[in-house]
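Each in structure tokens, the structures are laid out below.
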Structure P
Amino acid sequence: MTRTPEEIFAHHGQALGAEDLEDIVADYAEDAVLVLHKEVFRGKDGAREVFTRLLGDVPRAQWELDTTFVDDVLYLEWNATGGGRRIQDAIDTFVFADGQIQVQTIAYTVRQL
């Protein structure tokens, strides 16, 4: 049975909150595409690189998420605070297919507290 986008993202959020890198990566398709600040990352290795960076930017973060799901697409506005840094007004877009994250775009700016 294929997971819905809402189920995938719920798992993704739990894994992110736990800072479990391999559990985060498990939600991505083998041929996933992630675009972070105009840089393209591919597959599970690309997802691992993106989230290693994000978790390093705001370690032990408190997350604020505002989601809008439309079919197989998620528009996400988010904020995070951790490690003496804050990310405000970040925006991601996800495209889901076959029970996994297929495409994700990410835009955020880190600021010192």
Structure Q
Amino acid sequence: METVLRDLRAQCAVQPDVRSDDTIGITLWAPDGSGQGLTPHPDGTAAELLVHLADQVQDWAVEALWSEGLSAVWPQCPTHPDTHPLTATVRTDAAVWVCPKRGTTVARIGELKTH
């Protein structure tokens, strides 16, 4: 979870209140009071599990940004800002953010640069 939160802190204008509960699990709360629980992936490689988590955090971020009246694109593609978000995927056993238009890897998940 901390790996994906690093990217969220680096590039998202809205930050979650992260709460953990033994019965529910991890929930991300937005400033508007809405929450989204993160569901675990039943199995897979470490990279696949990270991509699954990144997809869920991305869904939360897009909704939270939209709710705040901001551009609902996260993480921003450096080549196509405000056009489309990067896509989480696995490449050569690593969880990475990829530009969906060009197919190029932008960064490993957890290593997005602050902008």
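Read the figures in this text as sums done on the coordinates, not as results from a lab. Predicted model only: the values in this text are computed from it and were never measured. Cβ atoms are built from the backbone, for glycine too; each structure is taken alone.
Before moving on, here are some points about what is shown:
- Structure from which 13.7, 41 was derived, Rg and Dmax of the Cα atoms in Å, options P, Q: Q
- Across the set P, Q, distance in nm of label points 7 Å out along Cα→Cβ at positions 74 and 90 reaches its highest value in structure Q.
- Origin of the value 11.9, 37, where Rg and Dmax of the Cα atoms in Å, for residues 50-97 alone was derived from one of P, Q: P
- Taking FRET efficiency 1/(1 + (r/R0)^6) of positions 26 and 82 (r between Cβ atoms, R0 = 35 Å, to 0.05) as the measure, the highest value among P, Q is held by P.
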